[in-house]
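Coordinate-derived values only; no laboratory data. In this text the structure is predicted, and so the values were computed from the model without any measurement. Cβ atoms are built from the backbone, for glycine too; each structure is taken alone.
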Structure 1
Amino acid sequence: MNITGRTLTTTEAQVLADSLLDIQEWVDGAIDGKVNNCKKRMIRQWYPILLADPDIKSMPSTESGLISKIVNYSEYKNRAQLEAEAEAARQAAAAPTE
C-alpha cells in the first residue's frame, strides 16, 4: 500500500516546520509507531485465541507469519468489517417494528 497523496498546504508545512526538524522523518516515525502499537495489540488479542483453537496444529515463529495466520483465521474481522457489522446492528435496532 502506497500512502502518498496528502499534500500539505503552505500554512500546514509552516506550522509543522516550526516544531519539527524534518517533516517527512516525523511522518515516517509516526506511521512506524502506529504500526508497531497496532501489531502489539493485534498479537496480544489474537495469539491466545489461536492457541485455544484445537484445530490449529502449529504456530508461526515470526511476527509476519503470525499476523498472516491471524488475518486468515476464519473468525478474524478487520476494523472496517467490525464497524460495518456494528452499523448494521444499530440500523436494525432502530428500524421500526410492526
Structure 2
Amino acid sequence: MENMTLWQISWAIGVVVVLIVAVLLLVIIAAARSIDKRANEIWIAGKQIAANTVSIWMLQKTNVVAGEILATAKGIAAGAGAIDAKLSDLARGAR
C-alpha cells in the first residue's frame, strides 16, 4: 500500500469514528433532555400533591380542636342544666 492510500483510509476511518461519536452524543443529549423533562413533570406533580394534601393535616388538627370544644360545651351544658334545676327548685319553693 502506498502512503497516500494508507493516509486516506486512516482519514476515512477517523471521519466515521467522529460521525459515530457525534451521533451518540446527540442521542445522549436527547435522552438527558427527556429525563430532565420527566423529572420536571414529576416535581410539578409532587408539588400539586403536597398542595392538595396539606388540608388533610389541617383537618386532623380541626378535629382535635372540635373535640375539645365539644368537651367544653358538654361541661357548660351540664352547668347550665344544674343552674336550671336549681332555679326550678327555687321557683317551686317560692310558690
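If distance in nm of label points 7 Å out along Cα→Cβ at positions 8 and 24 computes to 2.8, which of 1, 2 did it come from?
On the way: 1: 1.2; 2: 2.8.
Structure 2 accounts for this read-out.
For percent of Cα pairs over 22 Å apart, which of 1, 2 scores largest? Mind dumping the intermediate values first?
Numbers: 1: 57; 2: 73.
Between 1, 2, the highest calculated value is found for 2.
Given a computed value of 13.0 for mean count of other Cβ atoms within 10 Å over residues 40-47, which structure among 1, 2 does it belong to? Please list the in-between numbers first.
Working: 1: 13.0; 2: 10.0.
Computing mean count of other Cβ atoms within 10 Å over residues 40-47 on every structure in 1, 2 gives 13.0 only for 1.
-37000 is what came out when helix-only ellipticity at 222 nm (-39500 (n - 2.57) for each DSSP H run of 4 or more, over all residues; to 500) was calculated for one structure; which of 1, 2 is it? Show your work: numbers first, answer last.
Working: 1: -22000; 2: -37000.
The structure behind it is 2.
Please state which of the structures 1, 2 yields 3.7 when distance in nm of label points 7 Å out along Cα→Cβ at positions 32 and 56 is computed from it.
Details: 1: 2.9; 2: 3.7.
Checking each candidate, the match is 2.
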